[in-house]
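Participant: Dropping the structures in below, format is structure tokens.
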Structure P
């Protein structure tokens, strides 16, 4: 599963950027324009709200765990790329951490 998570994190970074690149090529790079587009209609707004709520819940999960990967780089990835990269990245880091723990007596 560890390798699957890594591939999913890479795909989760590339696919959104393909859409973002098209948007920025058409509209230019500007935060106000981007934020307006996130809530341009009910469908986009609902999807954006869903991702924002899910991201906050994911952050809470990571920040309250005693063991696990450092959550701050994953939160940065979540903010800069998106949940589609951050979640599988976290799962990859957790699988790698667990694998290392099992290998170390």
Structure Q
């Protein structure tokens, strides 16, 4: 597998270039980590499996997506994402990005 570096990071706002939605990254995989069946069904543009993939909470929805890096860009809008799970992952929103929760928040 390719050891390519990721372009995006957890807490970063992104836009999906093919499906015209924005969201926030909640997880980063260095390469595709779902099943081949999922890839055949869902990855219609056939993005490379050996490049980074991201889990994204979709703005104004209640679902997340798994997206290849080639289909994402920096978001042009720097406002918070409206998603019910944002608070599970992040402690605050500042300067156009989310800050990850720390494990010591007791």
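Laboratory data are not the source of any read-out in this text; all were calculated from the coordinates shown. It should be emphasised that the depicted structure is a prediction, and the values quoted were computed from it without experimental measurement.
Participant: Of the structures labelled P, Q, one was used to calculate log10 I(q)/I(0) by the Debye sum over Cα atoms at q = 0.11, 0.16, 0.23 Å⁻¹, giving -0.34, -0.70, -1.27. Name it. Could the numbers behind the result be given before it?
Facilitator: Working: P: -0.42, -0.79, -1.28; Q: -0.34, -0.70, -1.27.
That value comes from structure Q.
Participant: One of P, Q was used to compute helix-only ellipticity at 222 nm (-39500 (n - 2.57) for each DSSP H run of 4 or more, over all residues; to 500), and the answer was -28500. Which one was it?
Facilitator: Details: P: -28500; Q: -2000.
Label of the source structure: P.
Participant: Thinking of P, Q, which structure, once relative contact order in percent (Cα under 8 Å, 6 or more apart) is computed, gives back 45?
Facilitator: Numbers: P: 45; Q: 28.
Structure of origin is P.
Participant: Okay, next question. 22, 42, 26, 10, 0 is what came out when P(r) over Cα pairs in 10 Å bins from 0, in percent, for residues 28-83 alone was calculated for one structure; which of P, Q is it? Intermediate values should be presented prior to the final figure.
Facilitator: Numbers: P: 22, 42, 26, 10, 0; Q: 21, 50, 26, 3.
Answer by label: P.
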